[in-house]
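Take a look at these structures.
Derivation of every value follows stated rules applied to the coordinates shown; laboratory data play no part. Keep in mind that what you see is a predicted model, and the values were worked out from it rather than measured. Cβ atoms are built from the backbone, for glycine too; each structure is taken alone.
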Structure I
Amino acid sequence: MSRIGNLPVPISDKVEFSIDADNIATFKGEKGTNTLRIHPNITIEKNDGELIINRNNDEKSNRALHGLFRALINNAVVGVSEGYTKKLEIIGVGYRASISGDVLELSLGYSHPIFFVPPEGITIEVDTKSSKNPILVITGVDKEMVGQVAAKIRSFRKPEPYKGKGIRYVGEQVRRKAGKSAAK
């Protein structure tokens, strides 16, 4: 039995849920709207403020899909009600970030600035007042998209192991290496 798939997904009164004939589930909440294509072997029932996910039979692939779609549906419900946030910290002398319109401009020690336009549904804010290093706050309703955008921005200048400069997640520990030692 799928332990995750058998758990009901709690859904608040503020979240509207509907599923159409093409097995596309739509979740609407105060933060936005999220859609999810449901596999034909998975069924969803709404019951007393919670969603119950069932599978057609006990084949191995359907058991795997049962837990997967329960997790995806839970992520969609949490996304439209609370939203998802990732924070990135930019560490390095002269490394800067700024937002103009909806375009993120990064100065990361290269000979040119890097411009990044976030996809629709993702908002990026630059917080320079809370600490000495600028912090990028990435928010959205789709957990996968927020993580993808954060990983893409981090890939522009990953933290290097000698001085620790680069873009890292807030709270991420970077393993530091010892530099060259002078021979005597």
Structure II
Amino acid sequence: MVEQGFAAPVEAAQRVFRTLLTTLSEPGRVLALPPCCVPPEGLDPAAMAAVLALCDGDTPLWLDASAEAAASFIRFHTGAPIVAAPEEALFLLAEARHRPLLARLQAGTPDYPDRSATLILTVAGLAEGEGWRLAGPGIADTRRLLVRGIDARFADEWQANHARFPLGVDVIFAARDRLAALPRSTHLEG
């Protein structure tokens, strides 16, 4: 039996996609995602909603070991080909503790910077007003974002990722019913 993905596929996919666009255009802003996705047991609903809204048959997807059980669910609902290596993927789904190094992921090319990877990370929690200080497009002055459950080396990796702009990786954070994002244009201070 294949589990239900979106309860109302068209409406839910559009709502999730709009929410993701807002998080990417306003880096560090944490948005609530109404319950709309019923993922396989043990997987983050917000992360799976992002996968269902973003992936299709033309977007290679890499899954960390914790999400491999969802491969048939994802293939059924999106048609996305599951790839074996992180550097082959345009989208990646991972728990923060199992995340691949940002430098390993597709960063695009000078002619096609849009052909870069988006990493969807499941984290323990998200909160505005504390944590990293963010600056850049979509942020009036600065914004603070606390990502619970991310390793300490992420901030250094992010600074190196940001230095490659307009190349680089974008990251979406998912925590049960919350989403936030860091597009590669965002400067982060620990």
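Of the structures labelled I, II, one was used to calculate relative contact order in percent (Cα under 8 Å, 6 or more apart), giving 25. Name it. Provide the component values of the computation, followed by the final result.
Values: I: 18; II: 25.
Only one of I, II returns 25 for relative contact order in percent (Cα under 8 Å, 6 or more apart), namely II.
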Top of I, II by percent of Cα pairs over 21 Å apart, largest first: I
Comparison of I, II - label where FRET efficiency 1/(1 + (r/R0)^6) of positions 20 and 124 (r between Cβ atoms, R0 = 25 Å, to 0.05) is highest: II
With mean count of other Cβ atoms within 10 Å over residues 76-83 derived as 16.6, matching label from I, II: II
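If FRET efficiency 1/(1 + (r/R0)^6) of positions 12 and 60 (r between Cβ atoms, R0 = 30 Å, to 0.05) is calculated from each of I, II, which structure is the one that comes out at 0.30?
For FRET efficiency 1/(1 + (r/R0)^6) of positions 12 and 60 (r between Cβ atoms, R0 = 30 Å, to 0.05), the value 0.30 is produced by structure I.
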